[in-house]
Structure formats: structure tokens, C-alpha cells
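Peer 1: In C-alpha cells below, several structures.
Values in this text are rule-based calculations from the coordinates and carry no lab data. Being a predicted model, the structure only gives us computed values, none of them experimental. Cβ atoms are built from the backbone, for glycine too; each structure is taken alone.
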Structure P
Amino acid sequence: MAFDKSLDKTLFSETADFEMTKITVGVFQYNDGEKKLQISRENRSQENEWTFSKLGRMFKDEAEAVVPLIKKALEVM
């Protein structure tokens with residue numbers, strides 16, 4: 001069964017913005033299934049466009065900004 005974007009619901013999404021990167025915390029639910037937490041990173045390219053990147057490791061300031069967003073997301077779950 002292929003992924004169907006129309007069945008994917010975004011229940012929560014907030015972003016922490018930094019100079020050259022942004023980290024988004026979201027809660028998603030596919031086809032009325034179990035709610036899942038997703039954390040993603042986007043980096044600003046030299047052309048000033050946002051591109052998806054693996055989250056990988058976070059600096060302390062990034063982690064401090066993301067923790068409150070995760071707590072909000074957990075309330076939705």
C-alpha cells in the first residue's frame with residue numbers, strides 16, 4: 001500500500017527558528033492510526049531556500065528551544 005498524503009493529518013506543528021536552520025516539532029496521524037511525534041530540520045541554502053536535512057545532533061540552544069515544543073506536542077498526543 002502506497003503512502004497517501006490525503007490520509008495524513010497534522011495535529012500539531014511548531015517551529016523553532018535559528019539563523020541558518022529551523023527545527024519543526026509535529027504530531028501526525030495517518031489514516032486515523034496512532035499519533036506520532038516527528039522532529040525535522042531544514043537548513044537555509046546559499047540561494048536562501050530551505051532544504052530538508054536529517055535532524056542529527058543539536059546544539060544546546062536548539063535543544064532548549066525544542067524541549068518546550070515537545071512538551072506541547074505531547075499534550076496533543
Structure Q
Amino acid sequence: MKVEQTEIEVVIFVQNSRVEGKVHLPSGGRLTDYLALAERKFIPITDAKVYLVPGNELIYSISFLSLNKDFILYIFPKTN
């Protein structure tokens with residue numbers, strides 16, 4: 001059974017890096033609820049770009065990244 005998903009663009013700051021990409025949530029789900037799930041140690045991110053901070057140097061561009069939640073300093077939906 002396939003679960004309907006909503007794709008949201010996010011910006012995530014970890015030590016010395018900023019990650020931008022897409023997180024896929026269950027349809028109607030909220031980012032905060034998704035992050036609070038104890039059984040999820042890693043967050044899958046698609047179309048990920050990793051930038052060096054401070055600055056804005058692109059250091060990685062990959063189609064899939066699995067990010068350990070323990071290293072997240074802050075995360076928010078990207079606004080255009």
C-alpha cells in the first residue's frame with residue numbers, strides 16, 4: 001500500500017553546514033510531528049545541496065541524503 005506524501009523544501013543548519021532539499025511527509029503531516037517521531041533517527045532528504053557556513057560555497061549536490069537528527073541545530077520550511 002502506497003502512502004500519499006507531501007513534498008516540502010527545507011533549510012537545515014548543522015555545524016558548519018547548511019543543507020537545502022526536500023523532505024517527504026505523509027499527506028497532511030506537519031514537519032514538527034515528523035521530526036518528533038522517536039523511531040526516526042535519520043531524515044531522508046532528496047535533491048540535497050550542502051553549503052559551507054559561514055559563506056555560501058556549495059560543497060555537495062546529491063540526489064539523496066540521510067541526515068542524523070541529533071546534528072540539527074535548526075530546520076525550517078524554505079520560502080521563495
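Peer 1: Of the structures labelled P, Q, which one yields 1.7 when distance in nm of label points 7 Å out along Cα→Cβ at positions 16 and 48 is computed from its coordinates?
Peer 2: That value comes from structure Q.
Peer 1: Still on this model: Going by relative contact order in percent (Cα under 8 Å, 6 or more apart), which of structures P, Q comes out largest?
Peer 2: Values: P: 27; Q: 34.
Ranking P, Q on relative contact order in percent (Cα under 8 Å, 6 or more apart), first place is Q.
Peer 1: The value -7500 for helix-only ellipticity at 222 nm (-39500 (n - 2.57) for each DSSP H run of 4 or more, over all residues; to 500) was derived from one model only; which of P, Q is it? Could you put the intermediate results ahead of the total?
Peer 2: Values: P: -7500; Q: -1500.
Among P, Q, the structure yielding -7500 for helix-only ellipticity at 222 nm (-39500 (n - 2.57) for each DSSP H run of 4 or more, over all residues; to 500) is P.
Peer 1: Rank structures P, Q by distance in nm of label points 7 Å out along Cα→Cβ at positions 24 and 40 and report only the one at the top, that is, the highest. The partial results should precede the final answer.
Peer 2: Values: P: 0.5; Q: 1.3.
Evaluating distance in nm of label points 7 Å out along Cα→Cβ at positions 24 and 40 on every structure, the highest lands on Q.
Peer 1: A value of 45 was derived for percent of Cα pairs over 17 Å apart; which structure in P, Q was it taken from?
Peer 2: Working: P: 51; Q: 45.
Derived from Q, not from the others.
Peer 1: Say we calculate distance in nm of label points 7 Å out along Cα→Cβ at positions 8 and 64 for every structure; which of P, Q gives the highest result?
Peer 2: On the way: P: 3.3; Q: 2.3.
Checked P, Q; max of distance in nm of label points 7 Å out along Cα→Cβ at positions 8 and 64 sits with P.
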